[in-house]
Structure P
Amino acid sequence: MKTYKPTSKSRRQMSNINYRDVLSKTAPTKSLVHGFKRSVGRNSQGRITMRHKGGGHKRLYREVDFLYNKKDIPAKITSVEYDPNRSAFIGLAIYKDGEKRYVVLPKTIVPGDSFIVSEKAELKPANRLPLKNIPVGTFVYNIEIKPMGGAKIGRSAGIFAQVVANADGYTNLKMPSTEIRKVNENSWASIGTVSNEEHHLENYGKAGRSRWKGIRPTVRGTAMNPVDHPYGGGEGRQGRGTKRPKTMWGKVTGGRKTRTPKKYSNVFIVSRRKTGKNK
């Protein structure tokens, strides 16, 4: 991590990842990059469904391969690059047949390393195998929920899931949330832990840096008027005045379970995630 001399109030707390030590000095590959319109918290009708999003620096979208449908063809990582649309680092993989694709990188991978997507692949970082061929205790990332459905689980910086058991056509995975879940044993996963594990230690230091990232300010409910929030109004500073915490629309929040009770995927959950003091 890179820290700064406290030349101002914002500099005092600011910390950043030292990208010079990690990233390659290469421009993005033009054929794998294109412009896109960010939804910035709006739905298809244009209504805000997620507050505190908008603005920020203009971004280009990198087409990252999560399907990994090139089997038994070795690929070589030629660069480690920054992606503004995700927390993990991505790498340019050049397959032996000449095709170029961006992939999410695990830590310890550097330019010049190679990987392969194969049922008989060696157990080393970035190699990709079916879950049934991965031994118990192995850390995996970029995990498919359904076979050939593309990687859906374990894609954020520093994240991994652990193989706990293999039985009855399913593999039990311990998720980053501590939940243990059954996944089809024919689903594929990559070996290792996602790169940029120091991402969670980053401190923006000042409000302006949040705006560069497209994060808009969050106003406290107690600072609003009664018309805007259940906590609003009153002379001087006051507490929320309600027994349970509420959203600005009056719905109970803070501890209330929001998961659909009879969700189809409940049968795949072996044990729920640990929360609060149980962690």
Structure Q
Amino acid sequence: MLINSSQRPFYKLKDVLFLMWDKYSFDNFTVRLARNFNEIKAAQRLRYDVFIEEMGATSDLVDHNARLESDKFDEYFDHLLLFDRNKREINMGVVGVYRLLPDHKLPICAEYYSQEEYDLKKLKNSGRKIMELGRSCVHKSYRGGTALTHLWTGLTEYVYQNGIEILFGVASFHGTNPSKIAPSLSLLHSKYLAPPDLMVTAKSPNKQRMDLVDMHKVDRVAAMKQIPSLIKAYLRIGGFVGKDAYIDHAFNTIDVCMVLDIERANLKKLSAYRKETYFR
């Protein structure tokens, strides 16, 4: 049955999430939260394929025998999954993942993943509802198509359901040589730096200045093309970057911390990811 968003009955939050994600479908794709450990393992298996095999990352908790990329944060994140229903026999059909942690789910005395790289005091002390995003990836066979858009549709609805006001999380350039992406880092610093009330700052000793090139000498079109698709998706809807990048040698990446204030976002573009009707 189709239910218009204005006609949806009230449920407890956890019930809303499970009802909604269960049948939130597009063509042969379904987007929903992981329901059990086996589905979380499918997400970790995709992350292994992308982060460990493709990008050359390493981690203390990587299980090479089982081909799983996991960490200590997985147990209290929600895992948003994109399924290809025509490929159920391969990794349960999981072809895209996102890891989501709204502030009310952060355990007492625990820290966000991003705090290993960035000082988040201004966000945490803002008095607003914040949520960390991370470990986003799409299977290589689905890049350049609609997979990321489908994930963002699910993400946007999760944000609205949870009343999230600020999104943040690290997004990555492949490799650890800043000179190779100097024009792109300089463009991000020049045009997309977060305002003071949203500013996060990279931590030493791995912080990396982003203003590496005089912007008068930067080919802005070429620099933008070099920026990964996920980062560009944040920028298109009004996202900012924190001060300085962070070189993550273990993951073989240069990270920037993305911050998106829903109140300042391009609501027209953000709402394009959201549907007006939901399948039950």
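From which structure (P, Q) was Kirkwood radius over Cα pairs in Å calculated, if the value obtained is 19.5?
Q
Between P, Q, which one scores greatest on mean count of other Cβ atoms within 10 Å over residues 167-174?
For this comparison of mean count of other Cβ atoms within 10 Å over residues 167-174, the top structure is Q.
Kindly point out which one of P, Q the value 0.35 was derived from, the read-out being FRET efficiency 1/(1 + (r/R0)^6) of positions 55 and 143 (r between Cβ atoms, R0 = 30 Å, to 0.05).
On the way: P: 0.35; Q: 1.00.
Matching structure: P.
For distance in nm of label points 7 Å out along Cα→Cβ at positions 39 and 263, which of P, Q scores largest?
That would be structure Q.
Suppose relative contact order in percent (Cα under 8 Å, 6 or more apart) works out to 22; of P, Q, which structure was it derived from?
Working: P: 17; Q: 22.
Only structure Q yields this read-out.
For helix-only ellipticity at 222 nm (-39500 (n - 2.57) for each DSSP H run of 4 or more, over all residues; to 500), the calculated result is -1000, so let me know which of P, Q that is.
Value -1000 for helix-only ellipticity at 222 nm (-39500 (n - 2.57) for each DSSP H run of 4 or more, over all residues; to 500) corresponds to P out of P, Q.
Bear in mind these aren't lab numbers, they're just calculated from the coordinates by the rules spelled out. Keep in mind it's a predicted model, so treat the numbers as computed, not measured. Cβ atoms are built from the backbone, for glycine too; each structure is taken alone.
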